[in-house]
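What follows is a set of structures for review.
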Structure P
Amino acid sequence: MWLFLAFLLVPLIEIALFIQIGGAIGLGWTLLIVVITAVLGTMLVRAQGMQALGQVKSSFNQMRDPSEALAHGAMILFSGALLLTPGFFTDAVGFALLVPGVRLAVFHWARSRVKVATFTTHGARQADPNTVDGEFTEVDPEQREVRGPSGWTKH
């Protein structure tokens, strides 16, 4: 239901803002602002995306939980999509998501709503080093293709 409302309301908000702002400053300036925010947003998203990627790598290298860094990266990616979408409302939300404090607040809000289930192998039996793990497919002898000797056996 929320997704339906978002797909319904966001375009309506954008149309209303385009009409209001375009009427106040003119069509040319309105289009110029949309293009400038897309270019500026792309540059900011690229810079912050690289920083977020560095944080993810650092988390993996230091064996820390990467969920916060991954969430920041996802929000930066979403911000980029919003900034490339023409409109003033989507630009405002996109630029807001580029502010680290806003992303942190969104992360904590989402984290409080998500239940994470984990498991551990602590205390589990170690596998026998002489055991080979593998997969097999059972072949029906009736359906098996006969190709002749393999060359590995003498007949």
Structure Q
Amino acid sequence: MGFHSCAKGEEDMISLPSKDFFDTRIEEFVISSEKVAHVQIGNSAEHALLVLTKTGYAAIPVLDSKYRFQGLINAQMITDSILGMNHIEYERLPEIRVQDIMNKEIPVIHIEERFQKALDLVINQNFLCVVDDEGMFRGILTRRVILKHLKKLIYQLRNS
């Protein structure tokens, strides 16, 4: 993995990683679907809230019965769905379905994509959901993992 060299007199500036770095496949950075908490579209909002609360995650993927990615759900979506005029209607949680309140309009990334695309997409997301050709959920790529990889490359560059 090479780096672009700095121009003379610019020794203190950090040079950008080479094209090799940006062409790295994301697959090696993906947290496997088996390790990722999720809910299914037919689950109740109550179940989703329990999963979110027990895991401490801000949002979790929503899958269909064949484990194809469908969207994301978070606690705010659930809370918004039970806000009444004068109080929070907790009693409605078991009857509300995840599929009716989840966010379907979120960016996903294909398992075969390169680091450059992940970097572009993760700027506004805590994590990216990773899918294959059939839309099967393969896992997540977190902003944290991407930043750790960038940090490692920057330290290698500074120490070389």
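Each value in this text was obtained by applying a stated rule to the coordinates, not by laboratory testing. As the structure is a prediction and not an experimental result, all values here were calculated from the model. Cβ atoms are built from the backbone, for glycine too; each structure is taken alone.
The value 1.31 for Cα Rg over 2.2 N^0.38 Å was derived from one model only; which of P, Q is it? Structure of origin is Q.
One of P, Q was used to calculate relative contact order in percent (Cα under 8 Å, 6 or more apart), giving 26; which? Structure of origin is Q. Consider the structures P, Q: one of them gives 0.10 for FRET efficiency 1/(1 + (r/R0)^6) of positions 77 and 141 (r between Cβ atoms, R0 = 35 Å, to 0.05) as calculated from the coordinates. Say which. Label of the source structure: P.
Each of P, Q could give helix-only ellipticity at 222 nm (-39500 (n - 2.57) for each DSSP H run of 4 or more, over all residues; to 500), but the derived value -22500 comes from P.
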